[in-house]
1. Consider the structures P, Q: one of them gives -9000 for helix-only ellipticity at 222 nm (-39500 (n - 2.57) for each DSSP H run of 4 or more, over all residues; to 500) as calculated from the coordinates. Say which.
2. Comparing relative contact order in percent (Cα under 8 Å, 6 or more apart) across structures P, Q, which is largest?
3. Rank structures P, Q by mean count of other Cβ atoms within 10 Å over residues 46-53 and report only the one at the top, that is, the highest.
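Every read-out reported here was derived from the displayed coordinates using simple, explicitly stated rules and does not represent laboratory data. Small disclaimer: the values here were computed from a predicted structure and weren't measured. Cβ atoms are built from the backbone, for glycine too; each structure is taken alone.
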Structure P
């Protein structure tokens, strides 16, 4: 298993105790000391929980983050994301800015992006993706 960056949708499934996703988390954590998530995933989860006024779930999430690795935007990851934006716009296949920034963090750090949002991320040829929500975790 390669070092990975966990996308928001997979992390949400983990917190909902999705059996296949939690199994993949256990396997990953048997090989690595923590999971990696981006500051953008942190924002997406925190903003959603605050919107729902889900204080207990927010506290559980913040505790989870403290035990894992938070990956930040850097100048390099933003430059990578900018290149991706330009490439995808030229081909008429743009994706959301937040997804581009998450991809930039994964690429800069040579991480596999774990997501079930293939529709967007498969448009980035240099990005390796994996879907932990299926039994046969598929790679791109």
Structure Q
């Protein structure tokens, strides 16, 4: 049976902890192994932080929407910002940076089974899928 959990948070750093906790709770309830739960928490934190910092440009009046869709054998996490800055396409490799940032999207790709990034006018969406059987 499909279930959906929806969360809206302001674009203020610190609030990413709410969807991270929700993902951990849902993944544990579904039966994900502890190391997979940690991966899902990290991927969710990266996606939400990117939405706050980059997509919404730290505009506290803008919201980030997080959806957790629970199916029998998969968890789908969708993070949507208000697209004040378009999200770049999924990189194949990280470009060298002096500030040591820029790992987020590559990290997400390595932590979940599937990830898609979509930028449309007025919103950016990161969709992450984790399969229970993997």
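1. This figure was derived from Q.
2. Greatest value across P, Q: structure P.
3. Checked P, Q; max of mean count of other Cβ atoms within 10 Å over residues 46-53 sits with Q.
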